[in-house]
Structure P
Amino acid sequence: MNDIKIIDTVQQCNDYFGVETLHPLVSVIEGRKGKPLRYCMKLYNIYTIIIKDTDCGSLKYGRNIYDYQEGAMLFLSPGQVMGSEDDGQLHQPEGWIMAFHPELLRGTPLAKMINQYSYFSYAANEALHLSEHERKTIIECMQKIFVELQHPIDKHSKSIIVDNIKLLLDYCERFYDRQFITRENINHDILTRFEHLLDEYFSSDAPAQYGIPSVQYCADKLCLSANYFSDLLKKETGLSALKHIQQKTFDIAKERVFTSNKSISEISYEMGFPYPQHFSRWFKKMAGCSPQEYRLGN
């Protein structure tokens, strides 16, 4: 098994690709200007954004293998592992890499906002696939940062660099919104599978054993990351994954309260609530009346 190369700093990232370090906390690298490399797995402890211009074969991202196609864009936050298994050959990097240390954001508005860019937690099979126009826009943002790195660091450097990073991230947010729309058929299939998953879950003994299904549980079953899954649902239905699960749970609870002869306590256990009073409080919050009142009122 290959060793994992740990990249803690921008300097280590630049050394790996064989390029000069112009700023200790941020770097923009055009792949073809770097040195030929052996494939390896890498643990990134800095933010890293990658645009790949060629097919580099199978890429391992976390625990999954992904066929990383030309034009795909990936986002890594500190602590993520990505790379390809060493095949014994040297390969010329292609595309673009932007890396920045979390310290760069300290004291800036982006430091408080960076976690809102949920695509940093997407899985590799949820990569952003750029059109030629979108790719040009992203590379222009990177080039602006690279140009700024050519100047000596002064009191304006940090704000200019961070503002351009935010601009790039905002464009990526827009392009992901476009991708959610253009993949409507795929998204509809995911929604259908999600509905079937919840129906099967609540028709089994799983709720009584494990409780109400979590977003992470559903995402894992659908082979998606929790963030991508929730964002997709929000775009398609207007509801987050959590809200969707709660609504589905409520719809099933209403049906059982109204049509079943079982006691409210029995229904609460079946639905995954450990205590009947918790179920009653939750039901009243959702329906505006208690389960017993709902049963009698209908």
Structure Q
Amino acid sequence: MRVVEDIASSFDRYLYQYFEIPVVTKWLLDDLRYREGTIKISLDLGRSFTYVDVSEGVLKIDKFTYDLNVLIDDFRYDRIYILREGRYGDLAFFRDDIYYKLYPVAMYEAPTIEISGIKMHRVVEVTPWEDAGQKVELVNVREGHKVLDVCTGLGYTAIHSLNRGAEVLTIEKDRNVLDLAKYNPWSRELSEIPILLGDAYELVGDLPRNFFDIVIHDPPRMARAGELYSLDFYRMLYRVIRPGGRLYHYVGNPGHRRGKDIVKGVARRLKNAGFKVEIVRGLLGIYAFKI
């Protein structure tokens, strides 16, 4: 058994299973509306391609048919939809007084997740998948590294780390986010990564000391999860990183229009926890390492 898997076995875990159901955007249906014949398209947001039949405005997938005009009239560009047995529905829901939805950035790109109107990835001049890859590249994740990914979300940074050969452990408090990720084709490799279900503020303290080579900390905004920006939590992260290990902490830039710079406060607290710190404005975060 891998070492990270062995550690994860002591905690409550979320059993992720990808639902292999066709998902589409309005952009794709716009492209199909006036086409005829057997057409090569992707039904998983660009992860793979298959052939479907289109005839006189009717899309046929397996033995089920969909009226493209009806779908296009009902669909919105800011939603992702599932097609199942001749019916459809959007990947959005209101639960626990919070509104969740998968938010498409293009016809064939990894989506972001939007929570009560706030997008959880950078989407300006970069895709969510590229955004996650840049964070993983910054801390130079390599084969054999042990990576702690705090706040799983759709799992992109965890998956990028896995694809580079790392052993990854990820933590997510919000089951609703993970439930939505089950329908996201770009999250499917989460099935290969142990996910601890719970509050990182409570769980990180129970992880072994000096264990992880790298921590990627990508929390919600401070207004939603202030404890994950606290000196106490940064001390917990410092404890589980090995000497010479690295941390990337996404902060974003909330409040910048009002002249606030919360990044400086985060950097100060990380220094107080023991890290050597570098602010990375281009990635809206902080790179740090344990001396």
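Thinking of P, Q, which structure, once distance in nm of label points 7 Å out along Cα→Cβ at positions 10 and 42 is computed, gives back 1.5? The structure behind it is P. Among candidates P, Q, the computation of distance in nm of label points 7 Å out along Cα→Cβ at positions 178 and 210 that gave 3.1 used structure Q.
Say we calculate distance in nm of label points 7 Å out along Cα→Cβ at positions 122 and 146 for every structure; which of P, Q gives the highest result? When distance in nm of label points 7 Å out along Cα→Cβ at positions 122 and 146 is calculated for P, Q, structure Q comes out on top. Identify the structure, out of P, Q, from whose coordinates helix-only ellipticity at 222 nm (-39500 (n - 2.57) for each DSSP H run of 4 or more, over all residues; to 500) was calculated to give -15000. Answer for the origin of the read-out: P. Structures P, Q were shown, and semi-axes √(5λ) of the Cα gyration tensor in Å at 46, 21, 17 was computed from P.
Taken together, the values in this text are just the output of simple stated rules run on the coordinates, not laboratory data. Not measured: the values here are computed from a predicted model. Cβ atoms are built from the backbone, for glycine too; each structure is taken alone.
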